[in-house]
Structure P
Amino acid sequence: MKLQFAMDTLTTENALALAKAAAPHVDILELGTPLIKSEGLSAVTAIKNAHPDKIVFADLKTMDAGELEADIAFAAGADLVSVLGSAGDSTIVGAVKAAKKHGKGIVVDLIGVANKPARAQEVVALGVDFVEMHAGLDEQAEAGFTFSKLLRDGKESGVTFSVAGGINASTIASVQASGAAVAVAGGAIYGAPDVGAAAAELRSAIA
């Protein structure tokens with residue numbers, strides 16, 4: 001199972017510092033949506049130039065103009081780009097077309113999708129690399145949210161999936177046990193006093 005670091009910061013400078021500290025222990029460096037909105041795709045280029053050996057994930061959460069948005073992100077250095085699962089199939093197909101052009105990949109983020117397993121199967125059939133079983137910060141704060149449901153949805157989907165939303169040192173083993181290909185950690189790493197140590201702890205928890 002790969003470890004993905006979601007850098008939810010607002011400046012390229014901070015992202016570079018976070019990436020430098022965590023890079024020895026993670027496989028994928030994710031530029032969070034707020035960072036890209038704040039700094040633009042130049043942040044993607046900066047991270048890729050600093051860490052050419054890492055997979056760089058541009059979390060665009062594209063909802064429209066899939067081919068165009070994916071194309072410019074790949075040109076900026078992204079290896080993976082996210083499209084929302086609630087987007088229309090034509091948007092996802094367009095993004096996949098751009099990915100094939102660049103030899104890169106598309107991840108469909110299922111945040112806000114009611115039936116995640118069913119939509120996961122649909123979008124994988126459209127050619128995406130994998131899906132992300134994702135509970136956003138707002139959803140995690142809602143009454144009744146349980147992390148275990150994300151894991152069940154991933155298992156039930158029968159496709160390659162990642163898990164994002166509430167992953168830390170005490171939950172990452174259950175993510176691996178669910179069959180996830182990627183565990184996405186954000187606050188558990190960037191919110192720690194020692195970013196490198198936090199990333200190393202998560203890495204060591206992966207069997």
Structure Q
Amino acid sequence: MSLRIQVHNLSIGAGASERILLKDFSLDCAQGQIITLMGSSGCGKSSLLAAIAGLPIEGISAQLEIHLNEAKVDHLPTSARKIGLLFQDDLLFAHMSVRENLLFAVPPGSPAERTAQADTALEELGFQTMAGRSPLTLSGGQRARVSLMRTLLAKPQALLLDEPFSKLDAALRQQFRDLVFEHARRLQLPTLLVTHDAADIANPADVIQFPTA
């Protein structure tokens with residue numbers, strides 16, 4: 001499995017005021033590799049992730065070619081790219097229970113099979129007694145874990161992490177970071193992580209420092 005991305009022109013603004021963030025930028029993230037993207041705010045890190053995922057951002061235009069598992073996917077909508085996303089906010093659905101949030105991500109199948117997958121995820125988290133609770137009743141660290149499991153239940157072929165650890169305190173941050181990296185490596189997912197914190201670096205050899213915006 002390999003995530004290959006060529007960004008030929010990622011720009012912000014329009015007309016005479018257009019400011020180039022990235023140009024002729026290439027990146028190859030291999031199976032199980034975790035590449036950390038670092039740089040000052042506004043230099044294009046999160047915009048790059050959004051372009052890879054196919055998420056529109058106001059004021060940003062992008063021209064790029066994306067290959068996932070050697071298949072070109074940049075023409076596909078976000079939902080069809082099989083790319084998992086984790087953000088600063090957990091984005092759990094407040095009107096759904098914890099189990100319902102997990103079930104939302106499980107691919108189509110028989111009800112029994114889908115429920116079994118969600119229950120296995122709850123067991124892995126140790127959250128069996130929390131299955132019927134609202135995410136609003138969970139702590140920040142608990143919500144982060146549910147969000148990770150929901151992302152993985154969708155069976156992504158790559159992970160994009162946009163500062164998912166930044167809102168947790170130091171102890172929870174390390175625990176959740178270790179959990180995310182453990183799953184990324186075990187599932188052999190090519191992973192891109194945007195962060196400002198050097199403590200988040202998975203491998204010093206796999207760091208891309210973006211130029212100052």
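Could you figure out which one of P, Q the value 19 for relative contact order in percent (Cα under 8 Å, 6 or more apart) was computed from? Here the read-out was taken from P. If helix-only ellipticity at 222 nm (-39500 (n - 2.57) for each DSSP H run of 4 or more, over all residues; to 500) computes to -9500, which of P, Q did it come from? The read-out comes from structure Q. Which structure, out of P, Q, was mean count of other Cβ atoms within 10 Å over residues 27-34 calculated from, if the result is 21.0? It was calculated from structure P.
Assign the value 18.0, calculated as Kirkwood radius over Cα pairs in Å, to the correct structure from P, Q. Here the read-out was taken from Q.
None of the figures in this text is laboratory data; all of them are computed from the coordinates on show. What you are looking at is a predicted structure, and each value in this text was computed from that prediction instead of being measured. Cβ atoms are built from the backbone, for glycine too; each structure is taken alone.
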